[in-house]
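Multiple structures follow.
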Structure P
Amino acid sequence: MGKKLLIIIACFAAAVLIVVFVPSFITSINPLKATVQDTSEGMFQQAIVSVRETPQIIHRIYANGEYVGTVSDAARLDAHLKTVYAEKYAEKYPNSAVHLGRNVYMTDEESYFNFTNVDDEILNYLDMNSLYTLESTAITFSDSDGAYAEIYVSDDKMYDAAMNQYISFFIDPSSIAALQNGSTVSDLTSYGTKDVSLTIVQNITKSKKNASPEEIKTSEAEILQYLEYGNHKDREYYTVQEYDTVAGVGAKNYGLSATQLININRGQLTSKDQILSAGMKLCITYFESPIDIIVNRQKLQQEDIYFSTVTKEDSALLKDTTQIVQTGMNGSRNALYVEKWINGVLTGGTLKSSVDVKQPVNEIVAVGIKQPSNDGTGSYRFPTNNTKLTCGWGCYYGHDGNDFADAYDPWGDVYAADNGTVLEVSYDSISGNYVKIDHNNGYISYYGHMRVPSELKVGETVQKGQVIGHIGMTGLATGPHVHFYIKHGNEILNACKVSGFPSCEAVGG
């Protein structure tokens, strides 16, 4: 009997040892049950409440590189994300869904332990810190060097509408759809302009990505502003002065065209002929877009073929006397140009074809054999080629003259408007480098803002069409042009209204 009792006592002791010590031993050799994370841990100090015989999947939440805690019920987290979307974001961000924040992630791991339930604390922590992202459309801009910018929009159709509106600033809206589809456009056959191609230099792609709510653009206006100026926030403004015109404000501020000024002030300006009120604040910071929209535009126009003046010696005429034997007449041609515009700025143009409509008739002048004539013919030419009138007579207060530019070569040559004698070659702080030519018929022509001093000498004879200098912007000028006027006696005249001067109407800006 005693032996049996000892055996029973020994078995009982062994059972106690197995119950007490074996789990600890197993834990010490099982890596799944022996991790640092399987202690009180996380922001809310979750403790182990029990040990399972088999491992289960647990869901750990991390935020900004820090361990937050383990979610006991993943389905509840999913339901909470849907609730957050419905209550906080659905109205402003329709057709989206809430996900964990960009720097928040959840891992699934196997574990033998059950932890205290801190789901309420974890969900409240996510809410208090707005650790959420929303489904959105990412618009990525890239070039040959790769992606350089990305924005997020709540609706890709809203982005398309903003892009089409931005493009419409630079191209006839009725042409956008056809050109975007790559349709072939025939050459112009009537005077005017026509857009023939549209290209966006950069590559633009769309993809679905999650973004924080404050990153997502939710209106067409926000997207349009980004397309206009990217992330540039600074704007410069001009205060309208009395007698200012739309063209004049642009001419005085970086040489903006009237159309450009209207585009960047479309809430205030609607027409080139709009009457401006003194004190108006107009933006003069032109678009600084992250993309380049190139429009090739055809322009068909009639332009003069200038006649040449041919002189022939006549021994019957006295020195310094001339006689017109045949009156010169300009011819004309239909010229088709292809212009290149980038974001609404003309950057160049080439002559594609031309058809002579009327041949010029040369003027024949008999000249005394002892001296060539330097007398003006009274028939003038523009002082530039590819002439564009950027600021007409009185386009802003005190502007006595006409500003002519070369539309295709901003720094091109300046030409004598008629025969004459160099009267003055000088410089002043307003006109910069300038030249005056006496046409020896009571008229004097003036050419200002030239890039460098003219090489002509006072008293030198010049002929109509002779290069007398180069277009510039010396003195008080905001863009390259020639300030030009004709003077008769002591009166400065509007050249565009002087008899014999070409029509300015066709070259007006």
Structure Q
Amino acid sequence: MTEIRTVGLLGGGVIGAGWAARLLLNGVDVVVADKAAGTEAAIAEVMNNARRAYRNLTLCPPGAEGGLTIVQSVEAAAEAADFIQENLPEDQDLKTALLGRASRAARPDVVIASSTSGLRPTALQADITEPGRLVVGHPFNPVYLMPLVEICGGVETSPHVPGRAADFYRSIGLHPLMLKTEIDGFIADRLMEALWREALHMINDDVATAADIDDAIRFGPGLRWAFMGTFLTYRLAGGGAGMRHFLAQFGPALKLPWSKLEAPELTDDLIERLAGQSDDQAAGQSTRSLERLRDDCLVAVMQGLKRHDFGAGRALKQYEEILYERAHQTEMVPDEKIDAPLVLHQSRVAAEWVDYNGHMTESRYLHVFGDGTDALLRFVGIDSAYHVAGGSYYTVETHIMNLAEVSADAPIEVRSHVLGVDDKRLHVLHALHHGTEGTQLATAEQMLVHVDTALGRAAPARPVVRDRLTAIAEAHSVLDIPNNVGRRITMPSAPKGGP
């Protein structure tokens, strides 16, 4: 599969801007076709929210962002693209016409995906050249945070195209759900629509308000749905006998008139009532403020699930591994090029990292030095495969010296000096420098021990890693050893006796 460096986005509204943010933060260049005034400014606002969310979502070092270009025609976006994502309004004629124009401008091998929330891909293939390359890639708002993307092919979709789309989506942190059958509304929207219809009936019948219904979900089943969904939750409700007992106990209720799946008529009265209740819920908060609250809550849920390697937390964990691999993809250099401290990690001080004095907080120094250690370990060959095989280095001691203040947005880099290595131990000194001024800001002396993670105890590093570290240590042996190496914290004793 051709490496995807540039994505053409057809439409830069809410979904298009969300796609742009996810792609740009993953280092992918984006060309957005949208004639609306203010598209670039709107995407910039979404990017600010997305950057904030990602800084809270993961401690992975941020990579270089992709570049954004706004163009006036779908042809201009398609010509530049290695992958096309359409995000136009849910108007089949509009989508079909513009997808056809884009397909005639794009290279014949470029996959074209539609963000449609309900139209069948077969209908969208009507005017496309090479229709076998079109799939639905249906995301969820906010696209830059929600991991789910539903992939559905049409009658003419080539068998390998959904897999190509899925591979790309995984590379930017999404969880592809491959639909086996083409169906209106796909899976998630059909389920959400059923709940939405029932909720509208309850409001229309004065059974509950919008706030009552949202509380019923967010304090109740919504919490379980976040990690177990519907069927696994109901299985547990059946006790030891599982789903069969649950169905025997609660199945007859399905025949009772508990729900109304036909949507009520959207009369002016119902629309006004619902809009008013929604305004009351918002309590004067702006859309951007509510978006940030939503993002913070999504981050908290996904981080909590990550600790259990379950649900959306597993998707986040897998995405972080991609981010770490991407951040530390440093090619092995010849031994004659490693005779100076290695600059393997570079970043900028995020606004969230500074304290009330405007300087980077103490905990973030450790964070940055940890990123430096990760970069060094990946540089010598300790990657995800090494971890899966049961090997890793654990830090057992760290001594940090803060030498100068560093402010928000300052460029920083970690220079790593390998002081010594044997079968199980690694002694390293990291120096944090200002990225442009060169000023030394802090140092961290660390001792690491190689561990067999399956046994939970120290064990020799694999030869390929130990040999690489040994070569670096030998090259670094000619460097001056800083005075603070081996230093301990002491306080001189007061002199005894009188003058």
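Here helix-only ellipticity at 222 nm (-39500 (n - 2.57) for each DSSP H run of 4 or more, over all residues; to 500) was calculated and came to -12500; which of the structures P, Q was it taken from?
It must be structure Q, since only it matches.
Compute Cα Rg over 2.2 N^0.38 Å for each of P, Q and report the one that scores greatest.
Across P, Q, Cα Rg over 2.2 N^0.38 Å peaks for P.
Identify the structure, out of P, Q, from whose coordinates FRET efficiency 1/(1 + (r/R0)^6) of positions 408 and 464 (r between Cβ atoms, R0 = 35 Å, to 0.05) was calculated to give 0.95.
Attributed to the structure labelled P.
Hey, Rg/Rh (Cα atoms, Kirkwood Rh), for residues 248-439 alone derived from one of P, Q reads 1.07; which structure?
Derived from P, not from the others.
So FRET efficiency 1/(1 + (r/R0)^6) of positions 352 and 472 (r between Cβ atoms, R0 = 30 Å, to 0.05), computed for just one structure, reads 0.35; which one of P, Q is that?
Q
FYI, it's all coordinate maths here, none of it is from the lab. These figures come from a predicted structure and were not determined experimentally. Cβ atoms are built from the backbone, for glycine too; each structure is taken alone.
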